[in-house]
Each structure stands twice: as C-alpha cells, then as structure tokens.
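Each reported figure results from applying straightforward, stated rules to the coordinates on display, with no laboratory input. Quick caveat: nothing in here was measured; it's all calculated off a predicted structure. Cβ atoms are built from the backbone, for glycine too; each structure is taken alone.
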Structure 1
Amino acid sequence: MSSLKVVIGLKNMTEQLLLVFGIFFGMLLLQFPVFLALISSLISHYLVFDEMTPVVVSQAVIRGLDNTALTAIPYFFLVGVIMNEGGITNRILRFAQSLVGWSKGGLSQVNVGASILFGGMSGSAAADASAIGSIMIPAMKKDGYSAEYSAAVTASSATIGLLIPPSIPMVMFGIFNDAPIHELFIAGLLPGLLMGVYLMFVCAIIARTRQYNARPWLGFREIWLSFQHSIFALLLPVLLVFSLVYGVATVSEIGAIAVVYALIVSIFVYRDATFKQLFRAVINSAVDSTKIMSIIAVAGGLVWIVSNAGGSQGIATFISNMNLSSTQFLAITACLIVVLGTMVGPGLQMILIVPTLTPLALNLDISILQFGVVSVLASAIGLLTPPVGFLLFLVSSLANTKVQPVIIEVMPFLIALLFLLALLVLYPGLSTSLVSLLLRTE
C-alpha cells in the first residue's frame, strides 16, 4: 500500500510539473513575455489541480516580495539610468579611450573597458549594452569595423556587469538562496575583471588577424585630463566596494546612497542632466523595476508549486543517486544554466532553477559563493547563446543588422567566457579568495 502511494505521488508530481513548465517554456519559445508565461502556467495549474487555493496564491505572491533586500533592485536600475542620462557614459568612454584606444583594434578594447567601468554602476547587462552600445557601435562602424563585429563585442562585454557589483542577479541569488549579498558582490569582483581581460585578449587576436587600425596614442596628459573629467563617476564603484567591505550599510541602503550620489554628480557637478531628463530616467527605471518585481512576485507562486509537488526533493534524490563529485555536479549545473539561459533570463533562473540545486551544492561542500558566481556567469553566458540569447537581439537592433551574422561573430567571445566558467568550476579560490582576504579575518 505504501509503495502504491509513492507511485501515485510521483505520477501526480510529474503531471503538475509537466503542465506548469510545459506551458511556461512553450510560451517562451513562442516569444511571449516572461510575465505572461509565468501567470499562464499558474492559472493552468489552478484550473487543473486543486492544491493551490486563492489564499495560497496570494500568500505565495506576497512571500515572493517579502524581503527588504529587493528594494536594492530599483535603486540599482535607477543609478544606471541616471548615470547614462547625466552624460557620465561619455566621460567613461573618453577615459577608456585614453587607456586602451591606442592598441590594435582600439575601439573594441575601449568597448570592453567601458563595460568594466560601467558595469560597476548599472548592475544590468541590458542597461550596459544599451548605454555603451548606443555610442560605441556607431563609432566602431564609422572607424571601419563591421556592424556585426561591433554588436558582438558590445553584447559580450555587457555580461561583465552581471558579476561586477552592484549586480542585480547577485542580489536575487542572495535573496532566494539565503546567501550574504555583500559577500557575493565581493566574490564577483575578480571573475568580473577576468571576464574583461579574456574579452580584451580575444579582441586583440581578432584585431591582428583582420588588421584593424589602432588609434594614435594621445599621451599621459589625455589620460590625466579624462581621469579628472570622470573622477566622480569612477568613484561610485569605489564607494560601493568600500561600503560592502567595511559594512557601512546594507545592500538596500548602499543602493539608495548610490542614487543620491549619482543625482548630485549629474546635477551639481557635471551639470549635464536636466530635470526633464532625470524625470524620464526615473520613469524608465520604474518601468524596468516593475517588470522585474512582477516576475519575482508571480514566480513565488511557481516556486510554491514546485515545492508542494515535491519537485525539489525529486531533483535532489535523482542527483544524489548519481554519486557526483562536487566538480562534476558544478559542471553539470553550469551547463544546465547556460542552456536554460537561452530562454530564461538570469534573474528568473536565480528564483526558479538555482534554489532547487543549492542544497545539493552545500551537501557537496561547495561554497555558496562559488556556486553563486558560477550560476550568475553561466546565466550571463546564456544571454549570448543562440538561438534566442536576449543580448544578441538587443545589439542587433542597435547595430541595424541581422542577428545571424552577429551570432557568428560572438562565437570567439563565447568560447572565452566558457573557458573562464570552466576555471571557476575547477578553482574555488577564484570566487572565494577575495572575500577571505577582505571580509573574513578569523
């Protein structure tokens, strides 16, 4: 009798999960918005099965948003938009140009360098690609680079912002996996900088192969002048890291401080932003934040369904029976997240996919910091992975070109990022050493 109940339970669990995820991924493949796919899967489950009552739905949605750290997300969105509207992007580009613009394929190096600097302000790959791409892609095309290559460089470098703090996916990983967000931010610093180094290396190889021109060396005077003009913008990432290391404020408070700092710099220091532009920035960031918060709220219901149906326990049991080593488990997880990342954005993966695997990672003595960095980088790579990588379509529209040739151009960068992902899987110290050095003194 007990075995019969187990079989019936497994059958019921399978039916629930197949219905929910079948509708969800099916609608994503048909290019429906993520929010609509989520809400449709919830409604379908509610109509077919009787486990989820209206009270449970409302509680699950509220519980999805019941975390004060989520207030950091709209702050970081707003910081990125303010910095862009305030003309700070141009100052960062000028500074990056003075540093690396003289090398072979200089503008592609400037593109990556600017993404490293801008990533420490926006926390969003889409914001980075839009801000940097709207300026750099036309400049690269004018300088003789193909539209497809310019778009590929922009898309690849935009993923850096998902690891360098402040990173919105890192915030979401920390919230839904009970991980210290400030430590995750510090853990992402070194891998984020390594992403920049690897992408610059690829740019250098391609520039030599295709004989791209180098711009003239502008001298140390230009470096100093461009540094002076961008110093207040460059101080923002330093302020964030300092606050994290010394525990000056919580992540949400740091986001609020960053917004105030960005407003002061844009209005009173650089004076490049009008109140009309800043009002538009607030509206745009509010729209973006609402999209993310709506997805988080509805995803709370989906998380409840997976948990109630026994999906998390089923996955845990299945993987445990495979007797994987920690490295094997982390490698399989990274591959899974990359594949799913072609359809599901990093934020949603941190809510739905990763939390089901986190207990297994901890049971295998994998550091939560290493697991978080690997998960976020793998989800970032998914944004570049065909056939439906989001960033590929975004930069293609900015470059006014078709997505297929952009996919071909992005392949060398994709290989470089996959190589870095493999290193992060094999060497935990790349993710944990900086945290141990800066935060943990015992």
Structure 2
Amino acid sequence: MTFNENQQISLHIEDLTSKGEGVATYDGLKVFVDGGLIGEEIVVRITRKRNNYAVGRLEKVVKKAPFRVVPKCPYYDRCGGCQIMHMSETAQLSYKQSKVQSAMKRIAKSEVVVEKVLSPTRMIGYRNKIQAPMMWQKKEKRIGFYQKGSHEIVDIEHCLLHNELGNRIYQYIREELVRWEITLYDEKSSKGDLRHLLLRSFEDEGQVLVGLVGMRKPTKEVCAFAEKLGSACDEVKGVIYCENQGRSNVVSYERSSVLYGEDKLGIRFMGFDLELSLGAFFQVNRSQAEVLYSVAIEMAELNSNDVVLDAYCGIGLLSLIMAQRQIKTVAIEVVPSAICDAKKNLINNGLGGVEFICGRIEDHLDKISGCNVAFINPPRKGCDRSLLEAFGNGAIKKIIYTSCDPATMARDCNILTNEFGYRIRKVQPVDMFVQTVHIESVVLLECI
C-alpha cells in the first residue's frame, strides 16, 4: 500500500522522538507527526515523503491518549517555543525520563537505571529570561517567537512560560516600539535598528535588565527609547545596547554599551549575594536551579581535602559553595563578563580560596592535574574530547556532569566509561524546562 505527498492517511502513534514528534509506521516507512501522542489513532496529511521517512500534518485525533490535555497557550499551534504542552504534567515527566534513559542505553551503552525526574513547583511562569526576535515582516513590526520550522515571527503579546514581571516589561516594550521611529530587522535587506530583545527578570528582587540587539551603533532614537523605558518602568535597572553585525538569527553580540542605568542585577540566591550581567549564564528556572545545584553537591560527597575543578563556571555559584566549605577550587569560564561577575561575587560574599581563570577550558588543561573532583556543565554541544582525555589521564576521581542535552551527555559518558575507566553511578534528571522537550540531567561518574 503506497502513499504520496498531500495524501490523507490514518496512523497509529507508536513512539515519540527526542523532539516530541509522534512516530508511526505506514507502508514500511516511519512517519513523523508533530502533535501526535503514543497510543493515539490519528488522521494526517503527508507534507513530505522521502525514501526512508515521511512527515505528516495532524488533521484529526480519532482516538485520544488519556494524557492529552488542551494547551493553555493561544499561540501553541503556531509558536515553536513549547513542544509538549498538549501532554499532562505526569506524561511530560515520564517522557523526559524515557528520553534520558534511551540516550544512556543507545549512546552511552549503559544499563544504568535513570532516576525519576524531579518535578517543578510551577508549570508556567517560571522563566526569568526572554529572548525575542524583532522583525519587519508583512509590512508590520513583529516581536515574538519563531513559528515552528520557519523564520516567520508569531507576534506574541504574552508568553505563559515567562514570569509576570518579564511579561509586563515585554508588553510595554512591544506596545511602545510601534509608536517610535525605530526600524526592526528586515531579513531581505539585512537592515533595521533592532533585531532582538533580551530580558533578565527576577521577581523576588523586582528587577529587570533589558538588552536591545542591533547591527550597528545605536541611533539617537534607540538611545531616547532606552531612556524612556528606564524612566517609565521602575523595575528596569538597566538598558544595554548589544551590537551584532552577523546575519545569523542566533542571539549573540560582540560589543555592548549601557544606554540607561546599570549593566548588572543583584540577586539573592542559595544564601549568596550575586551580581549578574546580561550575557552571563544563569539557569532560566530559578526554583529548579536550587534543586539542580543541590543534587550536584549531594552527589559529589565532598570533604575538606578535595580539590575541585569548576569547569564552565559561569558567575561562580558552585565555586561560592566550595569556598563556603573551605574547599580549594579552580574555576574556568570563557565569557569575560561572567568571570568578572564571579570574582566580584566571591569578594562580595567575604569568601576566598578560588582561582578564577578566563578562557577556554581546553586551553587550561594543565589546571586539572591538581584536582580530584570535577563539576562540569558544558554548552549543548558537550565537551571537547581533549577535556575528557585530560580527565582520564589525570587524577579526577569523580565527575559531576550537568547537561541540558541527553545525547551529547551520553556521548561523553560513553567515552569516559569505555575509554578511560569511569563508571556511571547515578543519573538524575531535573525538569528545568516545563512544557518543552528539554531536560537537564546530573550524572555522577567515578573512576574505577
């Protein structure tokens, strides 16, 4: 029984991919369907057919899964920010545990039993960071998030995942920009005054840091807008202009300048006073971040004789915890503003005993030789092989590996276990990104 593109067919969903897509088999081919859930009978229209797979668009759910729920977000069917809001809370946790378990078995080649996912206290309103593209599309200014599988902007007034403080400032900026003579980025001409909006918002402190990203130096109108934003919104402590001359839609910048107020926020977290700059890494889910760090510390079972490597240290929170326990620590981070924050955080909390290094961890492998415990939290791409080799050839007895990507984490665990004699002792997922397919995990590896 054959089928073609644009044909309507009936399917039974057997599984879910790591991206949350439903998987079915038809005419010997795997068919991927966004929105389909395991056990459902559905009707789809084939939008793409290749030699070894096909893609279908969900048109009707004939038999619903018992854990299917109605998404609360009015933009859910178009926006690409969330992927599994149509699943119940319990089903989301089960899916994420299976995702990590599958990666450990298939990629890490490990039979370790992954722990149940530590669930969050908030299903919505948890994000303290907003990254929104701003574009001129279809003869109008649009601010929001990319539509699934495209560069089309879904013009969004309010995002359910962001905290209320961030949403309030976001809405003010969105409404005000329409009135100002400020152009937004046009992909066709690669011109426009602004192209991305960044917000760091912390409700406990009532503070917001705003980043406006553009391709050239800020115009007088942009500078005036920043002043108006700061004076009109008491919670806005600083507005920073970030210059990015590249054409990629990745949110990044080479240079920055303060247009209003300060370039940092001060927050209280896990008993520490922290300074946080716009570009420094901090977990987007504040309440779950405390759970995550606590899990990592508990796994390490540290004592005063340990010497710790804090790789990819960010603003230095783990290093502060080590310093508080009087454990000697070497902390390495590539982002200069984050290392600056980390050093200030150590001083501001009256602590010492940490050597902070700004640079790529791969360029400072000699620092590993004196450490016996390593905390690593690499970017999504995982660790460079040279770092894993340095662990295996050195004196690192325990590695506490934190990652938001189960696949690259499992790949690195495979190398550490099969080539360098480590053993996976525990895998603990923590749900930091509710309503999405993403999952954070902490893995304890010990040298045999």
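When you work out distance in nm of label points 7 Å out along Cα→Cβ at positions 42 and 402 for each of the structures 1, 2, which one comes out largest?
Evaluating distance in nm of label points 7 Å out along Cα→Cβ at positions 42 and 402 on every structure, the highest lands on 1.
Could you figure out which one of 1, 2 the value 1.00 for FRET efficiency 1/(1 + (r/R0)^6) of positions 82 and 394 (r between Cβ atoms, R0 = 41 Å, to 0.05) was computed from?
1
Tell me which of 1, 2 gives -7500 when you compute helix-only ellipticity at 222 nm (-39500 (n - 2.57) for each DSSP H run of 4 or more, over all residues; to 500).
2
When FRET efficiency 1/(1 + (r/R0)^6) of positions 74 and 386 (r between Cβ atoms, R0 = 25 Å, to 0.05) is computed for each of 1, 2, which one produces 0.00?
It was calculated from structure 2.
Between structures 1, 2, where is mean count of other Cβ atoms within 10 Å over residues 170-177 highest?
1
Figure out for me which of the structures 1, 2 the number 25 belongs to, where relative contact order in percent (Cα under 8 Å, 6 or more apart) was derived from the coordinates.
Computed on structure 1.
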